[in-house]
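For reference, the structures are reproduced in the following blocks.
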Structure I
């Protein structure tokens with residue numbers, strides 16, 4: 001069965017403001033110093049999926065740049081445009097219908113566009129096992145990450161420890177826990193971090209859409225009826241904003257009885273906010289992660305990103321400092337998740353130039 005890769009790339013990456021903006025979100029940034037995050041994701045996927053079978057789903061404001069930066073890696077007509085963000089269920093269902101209607105059924109491998117994976121070989125091996133499972137058992141498969149610590153920033157997947165198979169039966173999904181709960185999860189040995197990567201047949205996930213998310217399915221089915229016709233974009237523009245906004249986790253994964261998880265470790269991180277930059281760069285002897293021109297005196301455990309100008313620090317600890325052409329961010333490291341609040345306030349004030 002053919003294997004397709006679907007990369008979800010419509011997010012705004014607000015926790016990486018001021019570097020990340022509406023028309024140049026996190027997935028279109030070169031945070032690692034090697035390549036754009038979207039291109040690193042594509043290259044990772046190409047170890048399992050042929051170039052002509054890779055799709056990207058993104059917001060229409062990002063489409064021109066997305067096509068430009070991924071040229072030669074992804075076919076231009078495989079960059080699917082969402083008129084507006086309607087969460088991951090709509091994104092995945094749209095891609096599933098696009099594949100099924102225009103290319104034929106196959107195994108869909110769903111990836112976020114902005115993750116970091118250190119061990120490519122192990123990732124490819126585990127992904128191959130997930131594809132085999134989805135093909136042979138016709139179930140929904142997700143990749144879990146073997147917890148390395150009691151992290152509170154990730155969702156968790158509880159699986160059946162008694163299951164002797166590689167792809168274990170999922171018992172439930174859990175939201176981000178507090179520290180004590182995360183410690184219990186880790187000690188039990190029956191939880192994995194939720195990576196947000198999924199593997200299934202296109203026909204299978206659409207069957208579950210029809211069963212578990214009938215309102216979403218009805219909208220997507222209307223769009224699918226126009227696929228390949230002259231008025232396809234008009235129908236998408238009219239119908240897509242009416243799709244109920246819900247995540248694939250809430251809408252399907254938590255309700256479906258046939259979910260399996262393969263738990264593995266391949267150096268994964270979701271690089272969700274500035275405090276994760278240490279995944280991409282080594283800290284110095286004082287625990288500082290620095291990018292760009294820096295002078296740091298008596299500075300400890302800081303993350304400092306300079307785009308063009310020199311950043312200097314004296315006698316500070318546990319800060320995030322980011323310099324861009326038109327804005328500067330200074331943030332306590334423990335508040336890195338709250339950077340999105342700056343974006344919300346800018347939007348409330350109508351200061352669109354900084355969005």
Structure II
């Protein structure tokens with residue numbers, strides 16, 4: 001994977017390291033601001049304040065999706081992109097790298113393009129035009145498929161079920177449409193999300209065989225509770241120059257340790273029951289407690305250990321963080337810059353071997 005030299009995260013007016021996104025010409029900050037709270041937990045003014053603060057601290061990379069905010073519902077559909085768009089209207093467009101995503105099939109989201117959400121020409125073109133309109137821009141820097149069209153385990157599922165097969169738009173057809181959109185100047189680079197090795201391999205092969213756009217990035221969950229990416233995708237992405245955008249580095253806030261002593265603490269896992277089931281599996285809580293204890297033994301907060309770990313990994317191009325307040329945003333940006341001594345990383349790996357991937 002193509003990366004720059006490791007550097008510190010910028011303070012106010014400071015600089016943050018830029019890294020090349022795959023083989024594209026996009027240079028993104030090593031931390032990306034996730035925005036799925038905008039329009040649900042955060043108002044437009046609060047979203048703008050977060051964007052301003054992140055931009056001041058050197059973040060140039062913003063991640064959104066047409067279905068945001070989450071939990072997605074008809075009443076708030078598209079609000080996140082709209083809020084980003086009103087902020088973007090007062091920025092120089094070429095100073096910001098905007099990533100967004102097209103919702104995929106397999107979930108009941110009738111309010112998004114009427115459903116079903118196939119990755120065919122009609123749906124992808126409608127999705128892109130809708131996002132361009134809400135964002136108030138004439139191009140999207142990174143356009144991602146939010147989850148695969150085909151049957152595969154995702155969002156906390158961990159086992160492939162061949163009996164759950166469904167009809168899906170062939171990857172060849174999807175890439176052909178994305179290639180047209182790139183040539184038309186509506187998107188600059190493409191990415192995938194919540195993918196597995198077979199899917200990434202297939203996207204790369206089809207692109208190479210037919211002269212279509214190559215996947216620049218993959219956005220998957222990656223944190224102390226879920227290091228599945230390292231098993232097969234890490235090597236593939238390194239050898240093929242595909243960038244990992246690591247989402248959920250704090251495991252929906254679980255890795256901050258805030259739910260250990262007070263399970264009812266306000267947060268996404270308590271505000272939206274069932275939404276964080278990935279991080280409520282039986283083995284997750286003991287692992288969270290062990291990582292929190294490890295952090296405190298070394299004079300760190302659990303947040304510093306969790307975010308510092310992800311940000312330091314060679315397989316990660318950009319760490320996607322989210323927040324609901326400026327104080328939380330500053331804490332998370334600072335935590336990403338936490339230096340972790342080799343002996344701490346060794347202890348993390350040793351613990352991983354006894355608490356392997358409780359939240360895949």
Structure III
């Protein structure tokens with residue numbers, strides 16, 4: 001199956017299924033000389049692992065990571081780092097009743113059509129269990145970024161169903177089962193989730209991730225923008241249906257004079273990732289770092305979104321074409337007994 005690797009210089013390739021013997025990954029491109037132990041990775045895996053509270057799946061996996069390669073005498077060598085986590089608490093019998101049925105909205109039907117077969121035990125490769133190795137690889141990246149560049153990466157749950165949460169105290173995020181930074185709302189979340197579980201239902205959530213002390217200039221022009229690749233990575237996570245950067249969809253109602261992030265000697269005034277080319281004066285700096293004012297002249301769109309529809313159509317077409325050819329190369333001979341259902 002193609003599409004199991006992420007990145008071009010720091011490349012992560014994952015393998016394994018929900019009910020297989022183990023999950024694993026290869027991290028290729030990590031610079032040499034960084035101190036790295038299993039304990040450096042285990043902390044993040046413990047935060048992710050199932051069975052930590054009654055509000056998550058009760059599959060009880062220890063998720064103990066083992067480093068198989070790429071580390072010598074406690075330091076990375078620059079060669080591929082091999083990681084593995086064994087599965088300990090599989091209960092494949094739980095899925096026996098649905099082995100010939102498709103869970104709506106899951107990858108069951110898609111896998112059957114694409115490959116002519118599927119691993120029905122917990123979703124196989126499409127299970128959220130696969131994210132174990134993303135977290136393990138991410139722990140290595142986070143350690144390097146923190147030690148070498150001082151970059152901090154911290155997330156919290158910003159909304160759980162209808163409950164909108166503040167980020168008043170990030171220090172408590174790891175001290176509650178909701179990754180909540182709003183201490184006054186934790187009891188409310190407990191009650192909401194208990195009632196939801198009794199109903200046998202589920203709910204969605206919104207997560208905010210903050211990256212601090214970022215250096216300027218990361219990302220590449222045009223197709224490999226930093227924001228584009230962040231969106232790519234986040235959208236590849238199971239069940240993610242939308243990504244917002246900066247002001248996100250709130251930018252729809254903002255005027256350019258509100259949306260733009262004005263620049264002063266101490267940095268940007270806010271963090272909406274806002275850009276606007278307008279004739280309304282705004283604050284900025286020149287090449288010497290001196291504060292000044294800017295007015296953008298020339299012919300510019302008062303609403304660039306009005307011409308974006310054919311552009312969005314083109315990008316979707318390019319992605320679909322690329323993936324059709326990739327699928328044809330591997331699966332042209334696949335025949336599935338399942339009738340094809342078209343979905344717009």
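Each value in this text was obtained by applying a stated rule to the coordinates, not by laboratory testing. Note that the structure is predicted; figures quoted are calculated from it, not measured.
Data table
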quantity: Label whose coordinates, when Rg and Dmax of the Cα atoms in Å, for residues 73-112 alone is calculated, return 18.5, 50 (choices I, II, III); calculated: III
quantity: Test item: Rg and Dmax of the Cα atoms in Å calculated as 19.2, 55, pick one of I, II, III; calculated: II
